[in-house]
Structure I
Amino acid sequence: MEFSLAYEMQRPTLDDHAVIEETLEQCILADEMGFDSVWFVEHHFLTTFSMSPCPEIILTAIAAQTKRIRLGFGVVILPYHHPVRVAERIAMLDHISHGRVDFGTGRSAPFEQTGMGIDPRLSREMWEESLTMIPKIWESETFEYEGTFWKVPPREVLPKPYQKPHPPIWVAALQPATYQLAAEKGIGVMALGVNAPSVLEPSIKAYREAIKNANPVGGAINNKWLSSCFGLCGEDDMATKELAAQSLKTFFGPGRPYVQDQKDVYANLLDQWGGIPDHLAQNFSRYIAVEAQPGGTNGGSSNALDLSGGSALAQKIWEEFDAETMANRAIIVAGDPASCIEAIKVHEATGVDQIQFLMATETVGHKEVMKSIEMFGKHVIPAFRKEGQSVTPVDV
């Protein structure tokens with residue numbers, strides 16, 4: 001099992017400089033404590049929510065101050081950038097870091113796309129065309145391309161990546177159709193939907209089977225699955241679970257970037273979290289019809305909402321979803337080291353290769369994040385290393 005941190009670079013205040021300094025400090029500590037990767041998003045226009053518009057810059061700063069931790073683009077929004085420029089920047093950072101780059105790809109959401117002058121209806125085609133071009137740029141002495149969105153006359157593009165044939169390629173994925181597409185293209189899945197492991201397990205199995213017949217976009221297949229969740233380790237088990245649960249709920253709260261303009265968002269989140277817990281189904285039984293479905297896991301029922309109660313009812317039930325149930329279902333990996341280890345084992349049993357934690361949010365302060373990183377490194381990560389296995393720096 002690999003362990004990584006995700007960064008939105010959220011801002012509880014408008015002190016941009018403090019967020020940058022704290023983020024760098026956290027990533028340097030993560031390197032020292034044995035985390036395998038850090039991942040940085042690319043977001044634009046999300047005022048007070050995310051301050052990560054140019055991940056290649058902060059990743060370069062991290063590369064200069066760390067020795068072994070991998071540097072993940074989580075993700076490059078391909079429709080926003082000319083493929084040649086993406087290929088050049090990824091390859092340059094790969095050299096600066098001595099081969100530590102992971103190349104995550106995605107296409108963002110309509111609010112950001114329209115701000116960049118991108119027609120959301122074309123974003124999937126733009127992502128696919130760019131994804132087709134970039135590995136070819138890396139693998140060709142002279143590159144040329146005649147596409148729908150980009151046309152490149154014969155040109156030599158340098159540098160080529162340090163990793164051969166190129167850095168691992170990933171795609172941000174929120175639904176089974178994208179998992180399947182990743183398998184077809186031979187690229188890794190970054191499952192960023194914050195799902196209960198039991199919900200993702202069938203998709204992981206399907207991905208493993210489908211990627212056996214991949215037609216890879218590049219010279220190497222990346223057959224890894226990454227699952228994202230909110231993580232936090234602390235000395236007080238219940239207080240840490242509550243803090244992580246509040247962080248998650250604030251992140252997906254009403255009007256937030258990840259829920260705006262989405263239909264039935266809270267009913268969908270309840271499904272992603274494994275259905276309505278039994279105690280909440282009982283609490284709300286007078287208001288809703290709940291039909292038990294087969295396949296409930298972790299001691300809870302997988303229940304389907306009768307949405308005649310409306311989205312407001314689904315949101316109310318989501319708000320009542322308690323931290324202990326989140327932890328038991330491994331929706332969050334939180335609590336003391338023993339609780340974190342047990343939750344990670346749930347993810348590990350589904351076939352996840354890398355678990356990615358979002359720790360630093362507007363509701364979790366720098367001191368709590370630093371303490372959490374330290375406790376993961378001292379008490380949690382070692383429980384998943386093979387006997388005698390040590391974390392060694394890359395060859396520099």
Structure II
Amino acid sequence: MNAPSADKGMAFLPMAKKVPTGAGEFKLPSIDQSFVQGTVATSVGTVPQVGTELTRQDKHEHYLVRWNIGRDHFTVEPGLYAVGRPDAGSLVLVGANYKMSFDLLRQALAGRDCWLLILNTKGINVWCAAGKGTFGTEELLDRLQASRLDAIVSHRQLIVPQLGAPGLAAHEVKKYSGFRVTYGPISLKDLPEFLDNGLQATPGMRRKTFPLRERIVLIPVELMQGLKQGIPLMLFFLLIGGLAGRGHFAGAALIHGLPPALAVLIGIISGTVLTPLFLPRLPGRAFSCKGAIAGFSLFVLFFAATSSLTHGYSYLEQVSWLLLTLAVSSWLGMAFTGASTFTSLNGVKKEMLRAMPLQFFSLVAGILSWAIALRMY
């Protein structure tokens with residue numbers, strides 16, 4: 001079936017900036033995607049039909065992404081998809097093109113007939129994309145126009161995740177497209193009940209919690225990101241310690257380079273593992289403060305338990321190790337704000353302006369103190 005001709009431009013968009021090239025041009029997703037099981041014919045063309053049961057490959061991909069493996073390319077094509085055999089009266093649910101979000105959404109819709117309008121969030125989940133602006137009013141209007149949804153469905157209602165609300169201006173969506181936004185529940189596990197109850201949410205569906213289980217799930221990706229940043233610094237200490245220390249390279253690296261490298265590792269573990277695990281228990285509101293406290297606690301425990309190995313090192317060296325741990329653990333603890341329900345975007349910006357100079361000072365002071373102590377041998 002021939003696609004309708006694309007409208008010229010997108011003058012209806014409430015954008016002060018220039019409309020991107022290709023915005024609003026007709027486009028449906030490819031059927032050559034692993035999760036596509038068939039097609040649904042519509043008045044504007046063939047829409048890919050997706051399965052609702054996750055395959056072993058899907059679950060394996062989720063596991064890898066949890067460990068930050070292939071995370072930057074874990075996306076699906078944006079556009080319109082079908083679940084089951086939807087018709088003109090079927091509901092339309094809006095989602096992100098981060099594949100894990102997409103997979104969990106289609107899984108929650110098992111046994112139903114509906115449309116999925118997937119926005120191009122650059123492979124970012126709904127909540128984070130709403131804060132970054134990729135899950136937003138302009139992208140939604142663009143995707144509505146590009147999919148020609150108004151020619152496919154007879155109603156004018158969109159179900160949008162509540163966590164996407166910060167990025168959307170529902171009144172502008174209604175004004176420029178005619179589609180009315182209804183916010184779904186926060187958690188996908190509540191979506192079936194929400195749909196069965198006539199799109200009515202209970203108070204519990206509007207409340208976002210952050211229990212231990214959810215924090216644990218986030219640890220692997222945070223840990224891998226922390227190691228990615230910290231390993232070069234650890235190698236730096238081993239290399240300089242080996243070259244500048246007395247004796248042969250391996251022995252000098254072990255004596256002078258290993259302790260600061262371990263201090264960095266302690267900071268990584270503190271900021272990416274202990275901070276999320278004990279988040280509600282750590283003192284202070286600032287994540288940089290929570291990370292620093294976690295780092296200080298683990299530093300004291302580790303070096304107290306290995307006091308026999310650190311015997312003979314100067315106080316200056318030991319202070320340098322502590323400064324390194326505090327800088328790394330505070331930085332990585334603060335980075336966890338992007339995965340937490342405890343902060344707002346404005347709060348994060350204010351904290352970063354205050355904490356980053358202190359973290360930088362602690363890192364530089366730690367390196368200089370270690371270098372001075374190394375020169376004293």
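Rule-based calculations on the coordinates, nothing more; no lab input. Just so it is clear, the structure is predicted and the values come from calculations on it, not from any experiment. Cβ atoms are built from the backbone, for glycine too; each structure is taken alone.
Determine which structure produced the value 0.25 for FRET efficiency 1/(1 + (r/R0)^6) of positions 145 and 217 (r between Cβ atoms, R0 = 30 Å, to 0.05), calculated from the coordinates; the candidates are I, II. Write out the running numbers ahead of the final one.
Details: I: 1.00; II: 0.25.
Derived from the structure labelled II.
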>> For mean projected area of the Cα convex hull in nm², which structure out of I, II has the highest calculated value?
In response: II
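Once mean count of other Cβ atoms within 10 Å over residues 249-256 is calculated for every structure in I, II, which label goes with the largest value?
On the way: I: 13.9; II: 16.8.
With respect to mean count of other Cβ atoms within 10 Å over residues 249-256, the highest-scoring structure among I, II is II.
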> helix-only ellipticity at 222 nm (-39500 (n - 2.57) for each DSSP H run of 4 or more, over all residues; to 500) computed as -15000: which structure among I, II?
Replying inline: II
> One of I, II was used to calculate P(r) over Cα pairs in 10 Å bins from 0, in percent, for residues 177-280 alone, giving 13, 34, 31, 18, 4, 0; which?
Replying inline: I
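For distance in nm of label points 7 Å out along Cα→Cβ at positions 137 and 201, which of I, II scores largest?
Numbers: I: 4.2; II: 2.0.
Structure I gives the largest value of distance in nm of label points 7 Å out along Cα→Cβ at positions 137 and 201 among I, II.
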> When relative contact order in percent (Cα under 8 Å, 6 or more apart) is calculated for each of the structures I, II, which structure yields the highest value?
Replying inline: I
